[in-house]
1. Given a computed value of 4.7 for distance in nm of label points 7 Å out along Cα→Cβ at positions 37 and 173, which structure among 1, 2 does it belong to?
2. Could you tell me which structure in 1, 2 was used to calculate Rg and Dmax of the Cα atoms in Å as 18.5, 54?
3. Which one of 1, 2 has FRET efficiency 1/(1 + (r/R0)^6) of positions 125 and 181 (r between Cβ atoms, R0 = 30 Å, to 0.05), as calculated from the coordinates, equal to 0.95?
4. If relative contact order in percent (Cα under 8 Å, 6 or more apart) computes to 9, which of 1, 2 did it come from?
5. Out of 1, 2, which one gives -15500 for helix-only ellipticity at 222 nm (-39500 (n - 2.57) for each DSSP H run of 4 or more, over all residues; to 500) as computed from the coordinates?
Structure 1
Amino acid sequence: MIVTKVIATRFRNGEQHINLNKRWMQLSEDKFTGKFYDRKNKPDTYTIEMFDDIFYYKDTMPVVGPSASLASGTQSNNPGNIEKLQTLIFSPGSEIKGIPVVGKRFAIFDDDMVPYYDYSITAAIFKDSISCYVFSCHEKPNAGDYPVLKSLSTWFDRKTFNIVYREYRYQYSSMIFDFDVSIKVIMDYVNEKLIPKQISYSGFWDLPLRKQENVDFTIDF
């Protein structure tokens, strides 16, 4: 049995305000325990630092369209990494440029990667109410360590072909770096617009020149 020791937690509640072409965040609740922040009052983990840059940004930002980078206009020191994280969450199966060694291996539909996967399409009911097509992609049993995306399931509303749910896992291990990340994204309609309702993330990272990170969080919209 693996026992996980929780060393720090945080709960936040905030609202995004929009006026004309500007947006900003206002926190209504902010609680934490343990060593969540370092001595400079920054998150002690690089993962949370980047997610704060996306979802709890401190500055007034320009409003961006659905296809634009969430790093647009940010004052963050990590705009390139924010774009990588955005691709990791919202575009699974796409190449992530700028990641050494494995960046192209994320692209599960490229000719070089197709031989490593089994693909399927089935029918299922999402949350007992939405009739869906489910596209699934799983690495083959003999694929070895080459594929980075280990599994992917995407649920499409049969009436609109909009994505209502996704879950996927990335894993890689080498002498240079290790990571094991699982993500779930639930979509929902608000005023007839499809938006993320919940993002669940569980990830381990061991990167050069940084301490190991083990982070779990859920974001509700």
Structure 2
Amino acid sequence: MSKISDGAKQNTMKLRFTLLSAFFNFVKNSLDPNFQNPCDNPVLRKLFRAAKTAQLKILEKDVVDEIIFRTQNLRNRLMLELMARSCMRIGEVLKLTPLDIDDRKAIIREPKSGKEAEVVFLPQKVANRLRKYIREKEIDSGARIFPITYAAGRLVVKKAGDMLGVNIRPHDLRRHAATYASRSGTPIEIVSKVLLRHSNLSTTQRYLGKISDAEAMRWIDNLHG
């Protein structure tokens, strides 16, 4: 087991160990009651246990605002805003064409969910800047608005964060948008189904950042004075 899992992620090793243990339990329960499951060993269970869940990075609004305002390149700023204001994934941003923009809505073709399409709602100012950018750049209706590679898109985000000495990835901006909406009082159903476009609430609840003691007390004060 150790040999075939060499170099694999800890959670992958845990899954393989669990499947193997289940097979041995099947042998014991169905064929030989005296059979001893070799996976039933404290040392092995510790070796193949699941990895600890990493604490997700949650960016504060003032940091995200500063990153966006400092970004002078309009193309890059629009990309950042679509992720940080509308919860879009970097891949979704890079696939957008003018045909996908309908007033304050962006249509996501062939989304991650497997649906035919999904709708992303845009803040008015972002929608206005996006349409102006398309007009000024004379982008053809079927052409990509941001014709760069995924790696180049990630680099845009990294360089934007570097201006403030913050190490960020594209998904940190999407996570910020959802967490900020939730902590501003947006119902969790809206955050989940409309902003993040998750299929179930449990995914959204794992996705949102952990609330600090200071923030919890601030919410209590806001509610009760």
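1. Details: 1: 3.6; 2: 4.7.
Source structure for this number: 2.
2. Details: 1: 18.5, 54; 2: 22.9, 77.
Structure 1 accounts for this read-out.
3. The value was obtained from structure 2.
4. Working: 1: 9; 2: 20.
That value comes from structure 1.
5. Comparing all candidates, it corresponds to 2.
Read-outs: derived from the displayed coordinates by stated rules, not from any lab. All values derive from a computational prediction rather than experimental measurement. Cβ atoms are built from the backbone, for glycine too; each structure is taken alone.
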